[in-house]
Structure P
Amino acid sequence: MQEVLGRTLSEKRVKKGIPISRASRDLLIKKEQLEALETGDWESLPEPAFVRGFIKNYGDYLNLDTDHLLALYRREYDAAKHPSANLKRLKLKRFVITPTTTVTAASIFVVGLFVFYLLAQYFSIISSPKLDVFTPPADTTTAAPVIRIDGKTEPGATVAVNGDFAPVDQEGNFQYQYTLKDGQNIIEIIAAKHLSPKSKVTRIVRLSR
């Protein structure tokens, strides 16, 4: 009969009259792991590096040739056929969806949304609203005493033209009729939104009659 690692360990222990529970206490190795060694239940054992340590300690404890025991282990153990218990548990943890993991994932998702909302609010506060002025051009001369100021800002922002508020629609568009004075007119268009910094665009228009 071919020699088997587990049977060799078990027979030697029984021959020496050592209960497996005592061997477990003396070696500080779990009883279930010693039983797995003696029965060749490789899937219930940890990684091969630990198993080799168990075999060496157990062999020394039973006064057996540890090199021979390790050779038997190498002959019998096939990593591809017998994944360790730790690897199996790791795979289960990776792929099994439980109520706990579902609740945890949902909680993380909700917290992530809340953090995203806070960050969006924060950046909306620290950033000034967008402001585009389409007319008049940056530096122009006109003979018309009244000009129309057209532009666009962010929805919810307010616009003032030299201190007078201009109406803004729901999409952020605004128009304002501005009366010019003779000569050079410096027109400041300012957009503001809540506590955000203000945006300002300056136009210079000369009235020449």
Structure Q
Amino acid sequence: MMLYVRFPLSVRSVEDLMHERGIEFSHETVRYWWNRFGPMFAAEIRGRRVDAMRAYRQWQSHVDEVYVRINGLTHYLWRAVDHEGEVLESISTKSRDRKAALKPLRKSMKRHGLPETIMTDRLRSNGAALKDLGRGDDREMGRWLNNRAENSHLPFRRRERAMLRFRRMRMLLKFASVHVSVHNHFPTERHLQERNTYKQFLAAALAEWRGLLTS
């Protein structure tokens, strides 16, 4: 399940990889595993990170949206990202108005606490939503200030292409939630770390993941 969610692989690609390692199962087994156990693992990982996030006070939140096509209709996937690039919340809506912008802001603040500053693009809906929350003065906008949120869409886009897009909003929300938690769990900024340091972080993440499987 970890291979399917973490990397841009299809269920049949995972089946072939496991066949090369001498493990036989159907590609439908992979689909069943991530549908059945993915949300459970995601909730456990998310709970641990929420407790750690609430211990900090001086952190930044980045909010951005990206369009997703479902059966020919345009939907918007909103993401709230912290200053280190970890995705805090993912919410899908059918519009980009003030009510839609309020959803990721309210959910992230309720679960993770209040950030010191909030970075957004120049979408007016974000400004209106922050004013409703009384955080209009904490908003910052700039050409590159929101790159954390913009870059957070790239792993999801690669995964979306491997899955040949989504056909239902319910499946989009479910997979986005699982994908975000698994992606946050493993170290990603390997270009900013030495090889030995990255390997240590990766080994710790894998050990914690195996602990989730056995618990």
Just checking, which of P, Q has the largest value of Kirkwood radius over Cα pairs in Å?
P
Here relative contact order in percent (Cα under 8 Å, 6 or more apart) has been calculated and equals 22, so which of P, Q was it run on?
Q
Structures P, Q, by distance in nm of label points 7 Å out along Cα→Cβ at positions 27 and 59: label with the highest value:
Q
Label whose coordinates, when percent of Cα pairs over 15 Å apart, for residues 131-170 alone is calculated, return 47 (choices P, Q):
P
Given a computed value of 5.2 for distance in nm of label points 7 Å out along Cα→Cβ at positions 11 and 99, which structure among P, Q does it belong to?
P
So helix-only ellipticity at 222 nm (-39500 (n - 2.57) for each DSSP H run of 4 or more, over all residues; to 500), computed for just one structure, reads -18000; which one of P, Q is that?
Q
For distance in nm of label points 7 Å out along Cα→Cβ at positions 19 and 179, find whichever of P, Q sits highest and give me its label.
P
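FYI, it's all coordinate maths here, none of it is from the lab. Keep in mind the model is a prediction, meaning the values are calculated, not measured. Cβ atoms are built from the backbone, for glycine too; each structure is taken alone.
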